[in-house]
Structure P
Amino acid sequence: MTRDLFDRCIAACNACALACERCATACLREQDCASMRTCIALDIDCASACRFAAALMGRDSVHAAQACRLCADICSACAGECEKHPHAHCQACAAACRDCAQECRAMAAG
């Protein structure tokens, strides 16, 4: 596994976790917050998965690839939900999630 691949994936995971935290916070401030429940829940799950995957990669864990596969799946689900909403924070989150999912899949396959 190349260090560059790890570094790119860790950066994508960290960026995604931040985007998810921002999205969840912004969703809570929306007029109809109740309609954003699924989005908020996936944002929280995704941020946690991204942080976990980044931590395992950071310490070169033998479980890093497995964590990245799971992270990619959660990121894809979060992106799919966020894309349903017109809010700028949801669209930004979806883009970060798609990028992270791609990087995690590449890392897991590498």
Structure Q
Amino acid sequence: MEEPITSPMTEAELKEKVVKAIKTVYDPEIPVDVYELGLIYEIKIFPVQNVYILMTLTSPSCPSAESIPVDIEKAVREIEGIADVSVELTFDPPYSQDMMSEVAKLELGFM
């Protein structure tokens, strides 16, 4: 019996899975995932399932500065078919609470 031929994921499908994986990562000090917090500035999908993520932290002195990018990379690497993941940290533009989603603002009592 032949294996069914599965077509590679579209860029949109892969990006959706990447966002879902990122949403499993939380800032240990805040009960909201890093995506809803607005820490993810950019997600790019390159040919052959390579993922690039540009992110920031709530502050340059964030105590979780070492672990959050590693946790994001680890979560995205678990997606089947991902070839490589690159997470880059930036502080330009600086993070502000305006970057949070409405979900995050509600969760944290800002609305």
Structure R
Amino acid sequence: MTVAAPGHADPALVAGAEATLTGAGWRFDVTILHPETGWDDYADGWRVETPDGRVLGERPLAHPHVNEQPFTRSLSGVAIPEGLDRVAIRARTSVEGWGDETLLLTLRAPP
């Protein structure tokens, strides 16, 4: 009997991100790139972390974006600890879970 090994899916990549300080915390606009196949394999979330991995905010993605690549989604109201000027953005897929790679983003508050 031969058993097929599961195929290796591609991780979702954080292709870009912008952060804006608002009256209710930080707003993150994050662009994700992933070769989605539909409900079988799609980017299903991203999150904002401290450089040491503490989660500050998470944005679930409820459906595939097969015909919208790359795509950008936002998350508002993220509280950033005082003195922290860099965060990491990490993406997740429905197959592989949280990716190993992050995008480091420097936060610039308006003067």
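Between P, Q, R, which one scores greatest on volume of the Cα convex hull per residue in Å³?
Q
Can you tell which of P, Q, R yields -7500 when helix-only ellipticity at 222 nm (-39500 (n - 2.57) for each DSSP H run of 4 or more, over all residues; to 500) is derived from it?
This figure was derived from Q.
Match the computed value 31 of relative contact order in percent (Cα under 8 Å, 6 or more apart) to one of the structures P, Q, R, and report its label.
Matching structure: R.
Thinking only about mean count of other Cβ atoms within 10 Å over residues 16-23, which of P, Q, R has the largest value?
The structure with the largest value is P.
FYI, it's all coordinate maths here, none of it is from the lab. Small disclaimer: the values here were computed from a predicted structure and weren't measured. Cβ atoms are built from the backbone, for glycine too; each structure is taken alone.
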